[in-house]
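Heads up, there are several structures right after this.
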Structure P
Amino acid sequence: MKLLIQRVKKASCEVDGKIISNIGKGILVFIGIEKDDTIEVCKQVSYKCVNLRIFDDLREKLNLSVIDIKGEVLAISQFTLCADCKKGLRPAFDNAAKKEQALELYKTFIGNIKEMGISIKEGIFGANMTISLLNDGPVTFMLSN
């Protein structure tokens, strides 16, 4: 599982010209699910994602998590994070999970975050989405299992 985590002041997801989700201060998480990912991997990654200390404390040190700041999460499925671009010019997606497995783990990720009491919004799995964000920093991290 690969997560691209961006600290944002706000973010939104639009499908077919209509905003379906938006958040204020928090994190925008793009989620790439690979064929070897499991429920246990999903649990570990979701926990680390929201506990990652990527927000400034009073001394401007990255010492606070999205939980600590009572921020929000916008989760967007993005299979292209699983691309292999080592050979040639066309990305290979052999390592990406099949749609059914990916959807199950995406929903598990969302459920894990909700169980931790964090406000989470989501995109539409498999849809063509337009994501808007106001990056804070910029502060961006790649997290993988």
Structure Q
Amino acid sequence: MNFKRLRELRNLEGVTQQAVADILQVQRATYAGWETGKDIMPLRQLNKIANNYKISLDYITELSNDNKKMKSKIGDVIDIHLVSENLKKCRKEKQLTQKDVADALQTTQSNIHKYETGKCLITTVYAIEFAKHFSCSLDEILGRK
């Protein structure tokens, strides 16, 4: 999963990969792998970098072209229970079952159940695919809006 906007944002800010890696408390090579799409950035780190740039997750992940700066940073900590509630709310608004969502995301109903009950945080890939497939904002799912 290539987040080309990570590089664009970093260049606009005039910072190095090392500077961003330091903010995220990871090795530069780890951040470089995320920026180039070699590796998948964990949702918690993606949220942290969006907060650092004061930009929406929807913009970074190309779910939106709105690059308007947010007025203030949102907390770096993701509330897993809020995320689970928001996933369930979006699914129910679309009148879908967990199986419908699982089939659309090509995963198991058990995984969707775990995400919706807060047993584990949804992965970056599934969160983005969920937002794309069901026309939900990734920022709203994570409680950033």
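What follows is calculated from the coordinates using simple rules that are stated; it is not laboratory data. Nothing here was measured: the structure is a model prediction, and the numbers come from that model. Cβ atoms are built from the backbone, for glycine too; each structure is taken alone.
Have a look at P, Q and say which one yields 46, 35, 32 for Cα extents along the principal axes in Å, as calculated.
On the way: P: 46, 35, 32; Q: 45, 30, 24.
Among P, Q, the structure yielding 46, 35, 32 for Cα extents along the principal axes in Å is P.
log10 I(q)/I(0) by the Debye sum over Cα atoms at q = 0.16, 0.18, 0.25 Å⁻¹, for residues 76-115 alone computed as -0.39, -0.49, -0.82: which structure among P, Q? Before the final figure, lay out each step's value.
Values: P: -0.48, -0.57, -0.83; Q: -0.39, -0.49, -0.82.
Computing log10 I(q)/I(0) by the Debye sum over Cα atoms at q = 0.16, 0.18, 0.25 Å⁻¹, for residues 76-115 alone on every structure in P, Q gives -0.39, -0.49, -0.82 only for Q.
Suppose you compute FRET efficiency 1/(1 + (r/R0)^6) of positions 36 and 132 (r between Cβ atoms, R0 = 35 Å, to 0.05) for every structure in P, Q: which one lands on 0.60? Each step should come with its number before you reach the end.
Values: P: 0.60; Q: 0.95.
Answer by label: P.
Can you tell which of P, Q yields 16.7, 44 when Rg and Dmax of the Cα atoms in Å, for residues 60-99 alone is derived from it? Could the numbers behind the result be given before it?
Working: P: 16.7, 44; Q: 14.0, 38.
Of the structures listed, the value fits P.
Rank structures P, Q by distance in nm of label points 7 Å out along Cα→Cβ at positions 4 and 28 and report only the one at the top, that is, the highest. Kindly include the intermediate steps, with their values, before the conclusion.
Working: P: 1.0; Q: 2.5.
Top value of distance in nm of label points 7 Å out along Cα→Cβ at positions 4 and 28 goes to structure Q.
Please compute mean count of other Cβ atoms within 10 Å over residues 20-27 for structures P, Q and give me the label with the greatest value.
Values: P: 19.2; Q: 16.0.
Across P, Q, mean count of other Cβ atoms within 10 Å over residues 20-27 peaks for P.
When you work out relative contact order in percent (Cα under 8 Å, 6 or more apart) for each of the structures P, Q, which one comes out largest? Walk me through the numbers before you get to the answer.
Working: P: 38; Q: 22.
That would be structure P.
Suppose you compute distance in nm of label points 7 Å out along Cα→Cβ at positions 44 and 124 for every structure in P, Q: which one lands on 3.5?
Values: P: 3.5; Q: 1.4.
So the calculation was done on P.
Can you spot which of P, Q the value -16500 was calculated from, given it is helix-only ellipticity at 222 nm (-39500 (n - 2.57) for each DSSP H run of 4 or more, over all residues; to 500)? If you can, show how the numbers build up before the last one.
On the way: P: -7000; Q: -16500.
Considering all the candidates, the number was obtained from Q.
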